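Readers should treat all values here as calculations from the given coordinates under stated rules, not as data from a laboratory. Keep in mind that this is a model prediction, so the values were computed, not measured. Cβ atoms are built from the backbone, for glycine too; each structure is taken alone.
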Structure I
Amino acid sequence: MPSKKGTAVQKANTEILRRTLSLMIVCGILAFIVLGVHLYKIQIRDHDYYEQKAIEQQLRETTINASRGTIYDRNMKILAMSASAETVFISPAELRMYNEDPEFISRGLSEILGVDYDSLMKKWEDTHSWYKTVAVKIEKELADKVRAFKNENNIKSIHLEVDTKRYYPYSSLAAHVIGFVGTDNIGLYGIEAGYEDYLKGTNGRIIRATTSNGTDMLYTKFEDYIDAKNGNNVILTIDANIQYYLEKHLQQAIDDYAIRNGGMGIVMNIKTGEILAMATLGNFDLNNYQEISDEAKEKLKGLTGDEYLKGLAQAQINQWRNRAISDTYEPGSTFKIFTLAIALEEGLVNENSSFYCGGAVDVIGRDTPIHCWKLGGHGSQNLAEAVQHSCNVAFVNIGLKIGAETFYEYMEALGFFDKTGIDLIGEGKSLWWDRAIFTNPKNLSQLAAASFGQTFNITPLQLITAVSAVANDGKLMKPYVVSKVVDNDGNVIKANEPKVVRQVISEETSRKVCAILETVVDGGESTGRNAYVAGYRIGGKTATSEKVGQGNDDDYIVSFVGIAPTDDPEIAVLILLDSPDPSTGIYISGGIMAAPAVGRVFADVLPYWGVKTVYKDKELATINVTVPNVKNMGVEEAKAELQKDKNFTVRVVGNGDTVTDQVPAANATVTKGTEVIIYAGESKPNVTVTVPSLYGKTYVQAKSALEAAGLYIRTTGVAASTTSDTIVVSAQSIAAGAEVPFGTVVEVTLFESDTSLMETRG
């Protein structure tokens, strides 16, 4: 019989066991409930969420880069395009998965791509990463080398992705208008930035099913493909040929006159406001836009660290700046065009008005008189002569006749107080007086100065836009550089049309101004004679503007603005040259420096634009003509062909009946009256001759020097004169001392060298 003590212990153990079992049951039930709740949440309530998570873990997404839209000129020449390229990346996760050799791969990629070996080795350390970029937008040749290295060594951790690279076929042409993109293919400047939303396109995607380690599933072919939408195409008003002409002649002027701060130029369609060309030189290569000029590099020598980086950044900003629309300057005498137009429109002057210039004029509000650029004065002159002479005194008097209130109102109407609204980013704003100050009757100095273009600043774009308005029957047009935006099917997304902002002056006044401006180029003692082009009616105005407070005492901006043809203006050209170097000894003047450049632009642009030549009698003697092909003709037939229209004289060498050769060659361009040598059985001399120096020689002297050397002449610039000793050669197409074949044609640029006709400031 068990003891009472044993029975008590047994009962206690039984109770503990019972309680333990009960607690376990309760805990089990609670655990089941908790698990059930979680299972409910996972399988029922949050089913869609966790299903999506599972899918995402099994999917791999690849971006399909959209191709950026193309930028064309007005004739559909490609100015900017997206070319195929590839991006190389590595996968540290796959390197670990397939146990590949990072050192071997890094050495190979470093040799092919020129990438730093140590930086590549660093990228492998992130073993959980599936994507580390090695090189972006590489050319096909390099991509093929990487691909060959990958395939030959069966490397799974190297990958190549199809990409696009922005390419500019003409390198620096119209660089400041077109602009450029960054490494991410986003526009940073010019049209590329301003029309980013149209050009950029929308990227596509490829989504594939993968295993947990990121490889494609073996038995599942799931793939979702979302097409990339390529960007739209932008068609400019810029004409690549006209842009080339502008940049060529602008660069020649910069070189000829040692221009220290570059130059700017604009060619505008007067009737529509379309920008046909716009340039800021020095230029830069759009395909390597971060590279700065040698001159800029020279200025950075000796700088290090942050100072160097700061200097480099500033140099880049300076070279990218479109100064034709962003910078302001004192326009000087080109502004007299508007004073003239206002006075004619208001009936305050006419073609018969007379003005006297004694060299200076007193103005209320000034302690000292305003001087004319010609200190001795111009004496008595009519209205056209006052414009031809660019007489400051005459224009001060005209401005005072107009009055400050009226003058101010016209300035507003011509658009000088507002931006033009051109579709380019970075347009600057003029610097003008407050109306209350300008119109104060106790102080007329502002009006007097403004009448001949001093003591205020405007942009080059504002000037040529206003000049075009004066020439365009008085209609102010809104300038623009984008003609239209089209999609890849040719549908027009956006179009710019010519827009008349307002009527500023009457058609009658416009015609009168154009006629007077023509005398500035084709007048007896005019400052703009160097813009003359035989066969074309060109008008314009010179300026030589001091850079007050902007530089040294010898800093000037010389400029010329021209219109053509003056009887029905279609084309306006503006060229500005910033800071000619006085050490060259060349007389600093818009008439000497800028006018010839504008004339050369017109000489190329007008025939290209389809403007027909109409020669005056005085031009016929020395115009350029084309030599016909008379080879294989009978001698008498050849002589008759050459002497037709009295274009050439003829010299026969040899006794044969048939022309076996000729000098100058067929289709060469020479001056009228040139002697053509025809060889009849005799051989043309197969020799080289030395080009003589022609600078400073008159037309007759230059022609004689070339003929003595066995060479021929053609001319550009001021009309050749057989009597003038002030019309001389300013440039020659082939450098003095060069060895060239006998019979070569040398083009000479003629200009008016009489500095007494050229303004020094105004």
Structure II
Amino acid sequence: MRDPFDGSTPPDTSGLRLTKVKQTAAGIPAAVSSLNHGIRKMGLTKTVRTLLMVNQKDGFDCPGCAWPDPEHRTSFEFCENGAKAVADEAMKANVNERFFQKYSIQDLLNRSDYWLNRQGRLAHPMIKRPQATHYESISWEDALDLVASSIKAMEKPDRGVYYTSGRTSNEAAFLYQALVRALGSNNLPDCSNMCHESSGKALSQTIGIGKGTVHLEDFERSDLILVIGQNPGTNHPRMLTALRDAKKKGARIVSINPLPETGLQRFKHPQDYMSGDFQSTQLADLHIPVRIGGDAALLKGVMKILVDKQSFDRSFIEHKTIHFEEFKQSLDEFSWNQIEHDSGIGRETIEQLAQLCHESNATIACWAMGLTQHRNGVAVIQDVVNLLLLGGHIGRPGAGLCPVRGHSNVQGDRTVGIWEAPSESFIEKLEEGLNFTIPRKHGYDVVHAIHAMERQDVDVFISMGGNFLSATPDTKRTAKALQNVGLTVQVSTKLNRSHLITGETALILPVLGRTELDQTTSGEQFVTVENSMGVVHRSKGNMKPVSSTLISEPSLIAQLGEKLCPDVLDWALLGSDYDSIRDLMANSLNGFEDYNIRVRETNGFLLPNPPRDNCEFATKSGKAVFTTHPLPNVHVDNDHFVLMTIRSHDQYNTTIYGLHDRYRGVHGNRRIVFMNALDMSERGLKTRDVVDMTSHFNTTKRTSLNWIVVPYEIPRGNLAAYFPEANELVPLDSTAEISNTPTSKWIEVSISTTQLLTAEEE
């Protein structure tokens, strides 16, 4: 019998319905879906009024993705998933004392993530006491006293771990890291550790900054846009508008991904109907179905061809880069047989891609977790850098590197100090502004934090937003580790599985959402965020809070600071007047000078980015660095597969909004494994057959039961399944070199047949 306390997602017994794969993204179905979600949760009037404020200059930043806003905005600046996120925050505060009296923790563990999210907003601080079966109400004062006393009781500062979600505002994140460092620790893991950490490490080593190098406007000036390991239609839908506009200006678009994604085939902007435009736009000129893990081989092949053709920018390479000759010579090590085998792509197609690169005077390379979550995540991103350096495509209009972030402020959180391994220069500037000593010892990232919990080296774990259990790898192992902690604290807006797998004592602390009015004794407050392209701008909620007991994240942190280290900062002022936080940030962070003035400008302000702004590189040599890397080992045992985790269309990160993956034609059930039809035939499998999957890493195995097989256009030997359900198959110790990012896009698995679904189950 299943142990609910192992953290795994309960069995999905919902009926499965399959429809044709969609050929066009967005359009009327997206508009209808957006309105339906809003109307069900907010009503028609509130839906329209609220959506008119999303991503507007005087409104609030979308709680969803971090795609930048155009300078000249339309009336509706949101995507389908953004509308769902807004509607989610507007739900009634039904998860209250009566809710937790009705449902035990065990009851809730047996509910789906979808069900948990549908119950409404968290309304009141709650506590689970040792051995208790239910949460019970607790006052804010008593809850914060418990957190403070537990931290004070720790033998040393590093026995506390302080996690941050990417939705936390700049102000809250800065104040949070200041408090943690005042306590003497750098244990500040965050969601970046699991997604774009590989990007930050790869870019910092090669161009001197861990960020991308493009403006949004560059897309309309580009000749060629490479979209690698990314599904914008589901994960970053507003990006489709930029791709559409680029296409209309003559750009060519190439999709490099194991799965053909609808969002990169055809796109129809819902607002076009209002102007009488009923035509959709074909986006990708070329789709390259690379094998999982085959991107490095593909890129090596393209660069071999370009170097053989002498197709590179000699002046740029001579004056702006180092190690070109070593890089050039390294390409001779890779045979075409190996390149074709590892990538799964024939030489003719690779030559076609190389020709597009040869013809382009301005190339943008975009990527997401399809590159970052591999053992060679850092190396393959540095090969993307190599490709753009060859053509001089950095610091040039219409060209550059574009890692596409997920959470709405994940980039901002890192910029303002949520970082377990800060540089000495960052620390020195922080000390200058905060006026206290910052610890130098690097702290725990996510994987190291889980290991510390396993060793029983963690007394207090605080999660500032997010759903730590569902976001992390090796779910059962992580769940066991969390239960070793004395006190776990979840600062949240909605119920999730991390509230149910806890330490001996657990707190749920409900806070205001991004969309809600934040009123303090100093008046109405606003916060700021940083988008994927380095623009910092305001976000001001306008909705009445769903519960009078909610407080803001900055206020919560400030109250804790007053209890833990009252003499370090003026916590009362910081918690009531966010201008005072921004003044402190202006003195503590490079690039934030005159913060309160500049962030009040209409479109915010752009943080400095030397490669983008001046084609300058803050590396040891002062130049961009060509790097050399071997090809990764893509071999798996006979009859094994490579599995990657993916999102459905009706989810954002770990939040499940619905049970429809509309673009892929899957409805009603999430326990799906996508498989090549020929692989199915070879194994005697039919659509809707049920299999178990076992992951293999070194000598360890993990088995996940009851996955429904669905045929899909995916390279042979490859599988795809939704997370967080499939996260239990991701080995905790399988991580990317240098970045330590879990390898959620490379999981070696075997499959075994279990049973067919009965007619009743269907």
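With respect to distance in nm of label points 7 Å out along Cα→Cβ at positions 113 and 441, the largest value across structures I, II is given by I. Match the computed value 24.8, 72 of Rg and Dmax of the Cα atoms in Å to one of the structures I, II, and report its label. Corresponding structure: II. Sorting I, II by distance in nm of label points 7 Å out along Cα→Cβ at positions 265 and 625 from high to low puts II first, with the largest value. Quick check on the output: 6.4 is distance in nm of label points 7 Å out along Cα→Cβ at positions 153 and 729, derived from one of I, II. Which one produced it? Of the structures listed, the value fits I. Could you figure out which one of I, II the value 18.8 for mean count of other Cβ atoms within 10 Å over residues 577-584 was computed from? Source structure for this number: I. Of structures I, II, the largest value of distance in nm of label points 7 Å out along Cα→Cβ at positions 185 and 633 belongs to I. Just checking, which of I, II has the largest value of relative contact order in percent (Cα under 8 Å, 6 or more apart)? Top value of relative contact order in percent (Cα under 8 Å, 6 or more apart), among I, II, belongs to structure II. Between structures I, II, the calculation of mean count of other Cβ atoms within 10 Å over residues 193-200 yields its largest number for II.
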